[in-house]
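> Dropping the structures in below, format is structure tokens.
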Structure I
Amino acid sequence: MEPRVTVTPATVKQKAVVTVKVVGAPKTCRSVQARSDAFVGTVALTKKTKPLMYTGRAAVSGKAAPGSHQVVVGGVGCGKWTAKAKFTVPAPPKQKVVKGTVTSKVGVFVRRQPTSASVATGTARYRQTIGLICKKAGQPVAGNRTWYQVNMPKGWVTARFVKAQGAVPNCK
């Protein structure tokens with residue numbers, strides 16, 4: 001009987017955990033390991049005797065590319081054999097970006113954190129359109145505590161000098 005590998009769930013997000021199960025591996029194996037380009041590392045599977053199977057849990061990397069991934073399982077001390085299974089990492093949902101326009105005639109600094117004391121990572125010019133990802137409360141600027149997270153350059157801008165062209169969601 002050829003060894004069979006199953007991976008559950010068949011579709012898994014980045015940074016999640018899958019269960020790898022092997023049925024039909026030779027009884028003489030000293031160890032059985034599973035590996036995939038999407039796993040954080042190689043996983044040693046634990047032997048269970050009734051019925052004979054090997055199981056283990058594998059962490060999917062936060063950098064695993066969306067799409068189909070293969071799991072390869074092999075044994076040590078039980079002859080040459082491998083078994084394969086596939087699972088899918090879905091593409092992350094796209095963030096809705098709301099357009100915003102810089103209203104300050106001198107432009108605005110893009111900061112690492114939502115405070116004017118934070119390091120500037122870039123600037124946005126007067127009347128420039130920027131992408132607003134979400135908003136949260138930060139240091140008040142001229143009485144306005146709202147800061148927007150922006151995508152290019154990545155960072156935060158004060159809402160005091162940016163006019164949103166729609167509803168900006170709260171940051172999670």
Structure II
Amino acid sequence: MVTTTDTRRLLWEAAAAVTDPELPMLTLADLGILREVTVEENGTAAVWITPTYSGCPALAEMRVDVDRAVRAAGFDRVEVRTALSPAWTTDWITDEGRRKLTEHGISPPGGAPKRQAGPVPLTLMPTRTVPRCPLCRAADTEELSRFGSTSCKSLHRCRSCLEPFEHVKEI
């Protein structure tokens with residue numbers, strides 16, 4: 001007989017192995033998108049995911065991929081739920097996820113901006129970081145475009161090795 005702990009672990013492992021549609025070298029667990037799993041009394045496998053931002057176009061595909069993976073692991077009833085609070089932050093990317101980004105030539109984000117509780121202050125000046133080159137690790141880089149292949153990445157070039165690279169923006 002499978003215990004509740006074993007069932008939950010199986011559910012977590014199935015959902016955690018799903019890769020991100022925009023960054024396929026990373027799993028949803030690497031990105032910190034996978035938040036929680038439970039098996040409800042009626043046998044429904046419930047999986048909570050938090051999108052990187054509320055308008056993330058990859059959310060629908062993530063939901064389908066999680067549903068498919070969890071069903072393949074033997075769960076008949078599956079609900080993939082969206083948790084918008086707390087909002088996702090780049091601080092949730094695991095060390096393993098950051099390592100994988102760098103290995104694939106994408107500069108991982110630094111720490112997310114720290115904010116006080118209450119209203120979000122309006123800042124009219126750019127809040128951009130200068131990322132290190134993921135290829136040669138040089139700090140002398142320049143931003144070529146605020147938007148890369150996805151809206152959560154920007155395009156940069158290293159002034160040392162002259163190679164272009166993407167950077168995951170801090171959120």
Structure III
Amino acid sequence: MKAIIEANKYVELTYKVIDRKTGQVLTMVEFPLGYVHGVNEILSPRVMDALEGKSEGDIIEVHIDCNDIYGPRDEALVIVEAIANVPEPYREVGTAILMENDNGQTRSFLVTRVDTRTVTIDGNNPLCGREVIFKLEILLVRDATDEEIRYGGKMEAAPDLNNCRAVPI
């Protein structure tokens with residue numbers, strides 16, 4: 001009988017996040033992601049709830065309106081700045097910038113567009129305003145060890161460095 005996902009089960013899975021409207025894969029985890037169910041939430045609560053009761057070999061799809069998680073898109077968080085005013089390291093699409101307001105609160109912004117005259121920086125979560133499908137493939141479900149429960153996942157052995165020699169630089 002196959003083990004099912006429930007509290008204190010060690011689970012390994014892979015997943016894709018797909019834009020429901022365009023079918024574009026927004027992000028993908030190809031290498032197994034391992035966790036102990038009920039000990040740590042590695043994905044949104046809706047996805048974690050959908051995994052409950054599933055077993056090894058199952059492939060599930062969870063539809064999520066990201067407005068429920070991140071709220072509606074806020075165009076006030078989109079800044080278009082003259083490229084001359086933006087330091088060189090922040091002129092590449094995908095660069096994360098941590099900004100602080102006058103009250104000391106921080107927010108992560110992402111460079112989303114660069115052209116010859118401007119840099120666009122967006123403080124909205126990249127999934128904001130989208131409907132997505134989490135497509136998950138469950139690769140392994142088993143009882144977690146006491147150590148895995150304590151730490152929330154698999155504990156890897158440290159590499160054996162006893163036979164290593166220093167190499168002069």
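What follows draws every value from the coordinates through simple rules; no lab data is involved. These numbers were taken from a predicted model, which means no experiment stands behind them. Cβ atoms are built from the backbone, for glycine too; each structure is taken alone.
> Using distance in nm of label points 7 Å out along Cα→Cβ at positions 8 and 24 as the calculated read-out, with 4.5 as its value, let me know the right label among I, II, III. Let's see the in-between values first.
Working: I: 1.8; II: 3.4; III: 4.5.
Value 4.5 for distance in nm of label points 7 Å out along Cα→Cβ at positions 8 and 24 corresponds to III out of I, II, III.
> Using the calculated result -7000 for helix-only ellipticity at 222 nm (-39500 (n - 2.57) for each DSSP H run of 4 or more, over all residues; to 500), pick out the matching structure from I, II, III.
That value comes from structure II.
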